[in-house]
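What follows is calculated from the coordinates using simple rules that are stated; it is not laboratory data. It should be emphasised that the depicted structure is a prediction, and the values quoted were computed from it without experimental measurement. Cβ atoms are built from the backbone, for glycine too; each structure is taken alone.
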Structure P
């Protein structure tokens with residue numbers, strides 16, 4: 001980010017229940033005008049704003065009405081709905097909410113892994129039917145201990161998952177755009193995205209947290225599933241567009257994959273008649289992994305720190321590379 005930037009005068013917060021949401025920001029930055037905007041008032045509030053915390057509103061309308069905007073802080077990590085050609089032409093600073101939901105998403109992943117390992121879906125069915133044990137025993141359960149997980153995407157979510165997996169003595173292989181000289185903490189090995197296929201055959205678990213980009217659309221297709229270890233399990237907490245769902249269903253039906261834990265699908269919501277609902281050994285959690293009661297607290301802490309950094313002329317946190325899309 002350049003050292004010289006337009007000064008902040010007015011900041012709009014398009015998130016939170018009411019005006020009380022922005023009270024701590026007003027106290028922290030008394031020299032700034034900080035306004036709360038509802039979905040209905042956003043377009044009017046941003047007319048003379050320099051920055052906006054964007055939780056609602058359409059990108060087109062924000063660009064149209066916010067002609068003075070120099071910086072947008074997106075609430076979520078995904079920015080595909082914002083980064084259009086028109087957006088890039090405006091040369092706006094864009095930061096995202098990466099990391100805010102990493103702890104709870106990582107716990108969600110661990111929950112899915114344990115659910116399959118201990119056959120909890122079958123046991124839940126048996127409980128409803130008042131059947132004891134439901135044929136769950138030594139030959140049907142697995143342990144995470146001693147297994148291998150490939151984390152496709154080694155950002156905040158991937159690293160949070162890695163930290164938790166080490167408590168289960170799981171070997172962790174990370175996959176990211178570039179390898180780097182040093183291994184991240186809790187990761188045993190890192191390979192470049194281009195070498196993904198070289199490690200899939202070693203993975204008992206493939207955990208995907210990749211964003212929506214042209215490179216990730218259709219990342220998991222029939223050819224890629226053929227590279228998986230027989231009986232591996234796939235978990236997707238990134239974007240549904242990364243999975244070719246008919247190919248996933250076929251891999252599950254054939255036994256190539258033993259299970260899939262899907263927090264995201266394509267499309268969303270998943271239609272009632274979509275065959276994925278009936279695919280064998282699938283848990284669909286309806287894009288709930290990001291839910292946490294700590295979301296607003298973490299979001300406003302991030303935004304407050306970024307305002308401080310902006311005013312001080314320091315590098316902002318979570319600046320999005322608009323060409324890469326994350």
Structure Q
């Protein structure tokens with residue numbers, strides 16, 4: 001089995017790579033990683049690192065020089081960065097996806113089409129979300145270029161699947177925690193910062209009120225769902241080949257409380273709450289979430305808030 005991961009050096013990509021090399025997909029004998037760069041050379045003989053921009057044709061051609069069985073397409077320019085540089089956002093988030101589909105199309109002319117797992121986003125739904133809740137029938141009205149490009153990719157992936165070029169599965173991911181510290185270009189980075197800082201016993205000023213609510217998923221749970229998407233029957237997702245993944249619906253006050261419970265920290269003394277209207281509008285007004293399509297297909301969330309914060313920081317619940 002030859003697996004290609006774009007965005008492989010990102011924090012979700014690295015977690016996925018580790019799971020694959022640990023035997024998550026039996027039969028893996030070649031793992032091609034594509035990203036701008038890598039923190040260290042590969043030490044596993046199955047790994048091929050391709051350092052370069054996904055906006056260039058050469059790395060994609062090199063990746064498909066050996067027929068690809070499975071693609072995990074994780075590479076993206078996230079929401080805040082894409083708003084600041086819309087041309088780069090379009091090139092990475094939309095044009096590069098088209099280029100990957102084209103490479104798969106050429107392969108499918110003579111060989112089996114690859115399974116294509118696409119990391120989409122709840123940003124396709126837009127804001128504000130309907131107060132009564134979101135389900136599989138909620139229309140998409142993206143308000144950011146990031147969400148617009150991801151929605152366009154979902155449509156193109158479904159069409160390419162219809163044509164037999166790929167076997168596509170688009171997963172709309174919620175807020176993934178905890179991202180590494182440091183600049184990420186993500187407007188939602190404060191969600192991860194809250195967990196990491198409070199767990200370490202450090203003060204944290206959350207930019208939105210405690211009663212604001214979001215949909216959250218840990219990195220390990222995200223990887224579980226990506227792997228499940230790779231092996232499940234894509235027809236379970238219907239003709240659009242897309243689903244919103246299950247996620248925990250939590251207030252930030254409850255999230256902070258779960259950190260306190262999980263790590264034995266007096267978070268009330270450490271956390272302060274702000275009021276950033278823009279962040280609150282985009283990340284703090286999430287209504288109840290119903291995901292029957294994804295759940296029927298076998299996708300899952302973290303279970304509860306304590307499990308989420310422990311998993312987010314790489315710890316198992318005792």
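Can you spot which of P, Q the value 10.6 was calculated from, given it is mean count of other Cβ atoms within 10 Å over residues 129-136? Value 10.6 for mean count of other Cβ atoms within 10 Å over residues 129-136 corresponds to P out of P, Q.
Taking 17.7, 63 as the value of Rg and Dmax of the Cα atoms in Å, for residues 81-264 alone derived from one of the structures shown (P, Q), identify that structure.
Values: P: 17.7, 63; Q: 18.1, 58.
The read-out was computed on structure P.
Starting from the value -10500: which structure in P, Q was helix-only ellipticity at 222 nm (-39500 (n - 2.57) for each DSSP H run of 4 or more, over all residues; to 500) calculated from?
Values: P: -8000; Q: -10500.
Checking each candidate, the match is Q.
If you rank structures P, Q by volume of the Cα convex hull per residue in Å³, which sits at the top with the largest value? All intermediate terms of the calculation are to be shown ahead of the outcome.
Values: P: 162; Q: 127.
Of structures P, Q, the maximum of volume of the Cα convex hull per residue in Å³ occurs in P.
One of P, Q was used to calculate distance in nm of label points 7 Å out along Cα→Cβ at positions 161 and 177, giving 1.9; which? It was calculated from structure P.
For the set P, Q, ranking by distance in nm of label points 7 Å out along Cα→Cβ at positions 113 and 249 places Q highest.
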